[in-house]
Structure P
Amino acid sequence: MMSRRALPLVDTHFHVFDHGGATPSARYRPAYAAGLDDWRATLGGQGDLYGVVVQTSFLGTDNSALLAALRARPERLRGVAVVDPSVTDMQLETLQLAGVRGIRLNLYGDPDWQRIASAPWRALFRRIDALGWHVELHTHNGDGGMVLARLDAALGDAGTPVVLDHFGRPGTAGLADAVFEVATAVRACRPVWVKLSAPYRLPAPHHWPALARAWREIVGAERLLWGSDWPWTNHEAPVRLDECRTLAAWQARDDAALSEALRWRNAAALYGFALEVPEA
């Protein structure tokens, strides 16, 4: 039997940043740097590692650290950037050539995320769709249903895929949270993907297996993604690595096809990785 360390593993959600880097209005400012070598040293023992660098919230629309990382390992990395409607076509092309395949929406402070219904944001979404990118949602716990419904309306007839961060961030209602019902409706219009990542950011972290099973029923096993959320900003602790291993191995003993889909196959489809899988 082939060792799991020889098989591909795509971490679809990790961050890179320099020491002290943050926007003036950042809610969190880490007192350390997070680089590619650190990420590989921490996660590399779990498989033949590929990754998706996701622009962290406290860097705003300054994607320079993300671009530097993608250019350092173009065959191994893809990216999800943060932009706003002022982004130029040339800047989008630069991101595309570097390996960016989506944008992340993180509009805390905008009441009910009203701005995404405005003309400038709708125009941006059309440009994103034309590139073949997806839109990734990062919300407060319990806001996912409301935000997903607003985003779906703003995307209109375009079939732009949507990716939900961190189990869709359900609130204290758990499996009764509105995000599950909204996602069920939205997936009739567009692909909906869900990242099984960062359970420690949820109101009931230990309930994540039930949430994972619910998402499998709603979006299908082929739309689930695994992400480490490294370096676990504002939740840094040694136990995080064990949690990552547990998430990546979810149902691996009972469902080999699901394990393969979660560890690399789904990510290859969404982000466009050309993965070499060793013969068994």
Structure Q
Amino acid sequence: MTPDAKDPLNSILRSKREVSRLQILVEIAEHQPAVRQQEIAIKLGVTPQAISEYIRELVDEGMVSASGRGNYEVTKTGIEWVLANAESLEAYARHIRRDIIQQVSVWTAIAAENLQAGDEVGVYMKAGFLYAAKKQQQATGSVVADAKKDEDVGVARLNGIIEHREGTITICKVPRIQHGGSRRVQMDRLKELIRPAGMVAAVGLEAYIALKAAGHKPDLFFGAREGVIEASFHGIDCVIVIVDEEFTDFLKRLEGVGLSYVIVDLIAS
């Protein structure tokens, strides 16, 4: 960041006095015209006498107008000064987030090949996991330490966009035991649906038994709802077999997070 008049390090952040003036102007603007100096003093951790002196200076400089005891308002000049410094601070915050934190943040990926510290790598998603390889990708970074193929590797200075799509969730409704349970599930259709799925989950024992009868032990049972949502966010197509009385609440959860889904009724007639 090039030092200039708008650089907060060369202006407001270098002076506690300027910081205090900004805070007081903001407090006056928030509570004008009836300004309680005692409350501002407590909030800023200074004496009421100091607040009184600051306000007197701000009045003399035309940034605050006084109209009777305890009545103050920020003037156009004062507002312009606050906005200028607020913009400067905002620019500095962006500089920290984009240029500094991004430089020191280290992402964890799986090494798709043997990598050495300093290698420039492409970063991409595959089967829900983040990978790093020397092949060019839209997102790139720099390896922070040697790593062998399939080891975890740290990647710093990540730039660009990681190509990613969210997975689709296929929701398969099955009946409760009172209405036939797993015995009333269209088994051929269930087998067809789970065959290409990246992850299969069950909610309810009826769903669990139906999947076992279809020759597939579910990947998730406990915590299945949230696990499926997390997997879908990572690009994995999922099938969740769920008992009918849990169906509506799960749909509401998916609507809330904005994931795509397909509904299949597996209850045999």
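Bear in mind that the values in this text are calculations on the coordinates, not laboratory data. Since this is a predicted model, take the numbers as computed values, not measurements. Cβ atoms are built from the backbone, for glycine too; each structure is taken alone.
A few comments on the model shown:
- Set P, Q, criterion percent of Cα pairs over 34 Å apart: the highest-scoring structure is Q.
- Among P, Q, structure where helix-only ellipticity at 222 nm (-39500 (n - 2.57) for each DSSP H run of 4 or more, over all residues; to 500) as derived comes to -11500: Q
- Answer label among P, Q for the case where relative contact order in percent (Cα under 8 Å, 6 or more apart), calculated from the coordinates, equals 18: P
- Value 16.2, calculated as Kirkwood radius over Cα pairs in Å, for residues 46-205 alone, assigned to which of P, Q: P
- At a computed 0.00 (FRET efficiency 1/(1 + (r/R0)^6) of positions 70 and 214 (r between Cβ atoms, R0 = 35 Å, to 0.05)), which of P, Q: Q
- Which of P, Q leads on mean count of other Cβ atoms within 10 Å over residues 54-61, largest value: P
- Looking at distance in nm of label points 7 Å out along Cα→Cβ at positions 38 and 126 over structures P, Q, structure Q comes out largest.
- Look at FRET efficiency 1/(1 + (r/R0)^6) of positions 78 and 182 (r between Cβ atoms, R0 = 35 Å, to 0.05) for each of P, Q: the largest one is in P.
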